[in-house]
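These notes open a run of structures that come right after.
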Structure I
Amino acid sequence: MDAYRFLLPVQVDVAAQRERLGKEVMRQKAEIAKAHSGLATPSFVQHTPAAIVAQVRGWLAQFAASLTKVQEQVARLAPT
């Protein structure tokens, strides 16, 4: 069977995409702040099982990586 490719023009609503990505940036920053606040509290780190503290540190790294990707997407959008 022959393979065919069709290239269709895609219209992107830049303003809507920018708004959606802006909300995602704010959500990621809030999650990072929440993780930082827990890890910055000595009693949390001392009294919480090490596995949970490691899990929160892992989440922090994931949120930071995700935030970087979303910010890169925002930068690639055409200027308004």
Structure II
Amino acid sequence: MKLAVKAQKAWKKDLIYSKFFHQAPLVSPDNSSILERIIELFKRLGIETKARMLPIDILHNRYGTLLDQANLEGVKEVYVNPLSR
């Protein structure tokens, strides 16, 4: 993860890559703890992130019909990172 964050910083500033680089939001249903562990890793590495685990009902309140077509059976939380990294 350290290498990926270092690369992102370089791409943002690079004369060639910067015009093609952009951070996009990421929303991912999670039935495991892998995405929670990613958030914890950000914290341990001192990387500031806006990533959060949101309960399904809060996701629907904030983002409306975003995942209405998805099968979320058994999913309790959704990983949301407005500036995915």
- request: Given a value of 1.4 for distance in nm of label points 7 Å out along Cα→Cβ at positions 30 and 54, point me to the structure among I, II it was derived from.
  value: II
query: Suppose you compute helix-only ellipticity at 222 nm (-39500 (n - 2.57) for each DSSP H run of 4 or more, over all residues; to 500) for every structure in I, II: which one lands on -11000?
result: II
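Give the label, chosen from I, II, of the structure having the highest value of percent of Cα pairs over 20 Å apart.
Sorting by percent of Cα pairs over 20 Å apart in descending order puts I first.
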field: distance in nm of label points 7 Å out along Cα→Cβ at positions 22 and 38 - structure with the largest value, from I, II
entry: I
task: Work out which structure the value 11.5 belongs to, where mean count of other Cβ atoms within 10 Å over residues 6-13 was derived from one of I, II.
output: II
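No value in this document is a laboratory result; all are computed from the given coordinates. Because the structure is a prediction, the values reported are computed rather than measured. Cβ atoms are built from the backbone, for glycine too; each structure is taken alone.
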